[in-house]
1. Kindly point out which one of 1, 2 the value 1.3 was derived from, the read-out being distance in nm of label points 7 Å out along Cα→Cβ at positions 22 and 102.
2. When distance in nm of label points 7 Å out along Cα→Cβ at positions 46 and 70 is calculated, the result is 1.3; to which of the structures 1, 2 does this value belong?
3. Please state which of the structures 1, 2 yields -19500 when helix-only ellipticity at 222 nm (-39500 (n - 2.57) for each DSSP H run of 4 or more, over all residues; to 500) is computed from it.
4. Any idea which of 1, 2 comes out highest on FRET efficiency 1/(1 + (r/R0)^6) of positions 54 and 158 (r between Cβ atoms, R0 = 25 Å, to 0.05)?
5. Computing mean count of other Cβ atoms within 10 Å over residues 6-13 for each of 1, 2, which one ends up highest?
6. From which structure (1, 2) was P(r) over Cα pairs in 5 Å bins from 0, in percent calculated, if the value obtained is 1, 8, 18, 23, 23, 17, 7, 2, 0?
7. Could you tell me which structure in 1, 2 was used to calculate FRET efficiency 1/(1 + (r/R0)^6) of positions 94 and 134 (r between Cβ atoms, R0 = 25 Å, to 0.05) as 0.15?
Structure 1
Amino acid sequence: MTSRNIKLALPYAEALLDITTKEGSLDKVINDLNSLSTILSQSKDLNKALANPTLSSVTKKEIIKSVFKDTVSNTIIKFLMVLSDRGRVAYLADVIALALELAYKKASIEIAYVSSSIEFTSSQEEALIEKLKTMTGASQIKLKLSVDNTLLGGFIVQIGSKIIDNSVKGQLRQLSAYLGTSIV
């Protein structure tokens, strides 16, 4: 997400979170936002259609209604209509991502981005969550897991601006810095 997209999407994300939390629980809002995010990430055609400047606002509204009517609350549907009217529906993925981030902060949920050399087992995920809860003081941790084949072993965790590098590559980098040599 570019800084321009953040600048455009942030006021809409704040407004979306504000109106949806007035009408329902924060958990319901988070579930709706996750549903929207999942649908948007899985459908390139939907993203292309919403970003297409040649499609009219009316056409985009019909697309929104048909795709999201059974998935999210009517309040969110109405909000998406406003985005379409204002010509900002192309930024929908950014708005949803920022709104989700704000909702997580409001619910005291930290997002941890984890890159590992292999898939984590459920017991490893639970152990990592408990350790991160202790380290951050957050009531809940949501893991965003990915496998990075360039890592030799271990994992890297990013929470906000904090990075915990527990990978073999990171340990070799530290060792080389200690010895005064360079490593690729």
Structure 2
Amino acid sequence: MTAAPQAVLLTHGAGSDRDHPTLRALADAFAPMPVERMNFPYRAAGRKGPPDRAPKLIAAIEQAHADLSRLADVPPDSMLLGGRSMGGRMCSMAVAEGLPAAGLVLLSYPLHPVGKPEKLRVDHFPLIDVPTLFISGDRDPMGPIDDLRSHASAINGPVTFHVLEGMRHDPKDADREIVDVVDAWVAGLA
């Protein structure tokens, strides 16, 4: 049985940063639980892109995870990880590589690059064994819902989907719905 998360690490998408409105809304909703909205190294250095390669991004998540666990004084496996697009993907890869977590929240998971459905980003899915929540728009060109559901069946932890009707990759005016869905899902982890 998964324990209720005691801290949250949130990551941004490739073209954004830690101040993305959805990440701020989620952080506010989790309060007073300890939450870290991290910037990846390229954003922390003031670069807008391109993003660093996956190993550097994953290493940054691992460091932020360790720092938050220590500062919040919570066990590493009691932390919820997630983020938008690339950030959520990197969190899922870190967990697949063995980073402990209470669960994953993947917002607008980039199943493949735009216009390149043959370049799937799912090889690590069978190595994920924690509860995983996917929240995606039904018009997301980087992750058609039916394809995402099909590939997510390889995940070994329980998987939950929430579809944002009429939304694309960066859902507009959906923060309240996203927060409500995440809140209800997290409540179910206890």
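1. Structure 1 accounts for this read-out.
2. Working: 1: 1.3; 2: 2.8.
That value comes from structure 1.
3. On the way: 1: -19500; 2: -10500.
Matching structure: 1.
4. Details: 1: 0.05; 2: 0.45.
Ranking 1, 2 on FRET efficiency 1/(1 + (r/R0)^6) of positions 54 and 158 (r between Cβ atoms, R0 = 25 Å, to 0.05), first place is 2.
5. Values: 1: 16.6; 2: 24.5.
Structure 2 gives the largest value of mean count of other Cβ atoms within 10 Å over residues 6-13 among 1, 2.
6. Numbers: 1: 1, 7, 14, 16, 15, 13, 11, 9, 6, 4, 2, 1, 0; 2: 1, 8, 18, 23, 23, 17, 7, 2, 0.
Source structure for this number: 2.
7. Details: 1: 0.15; 2: 0.90.
Clearly, the read-out refers to 1.
Only the coordinates and a few stated rules stand behind these numbers; no lab work does. Note that the structure is predicted; figures quoted are calculated from it, not measured. Cβ atoms are built from the backbone, for glycine too; each structure is taken alone.
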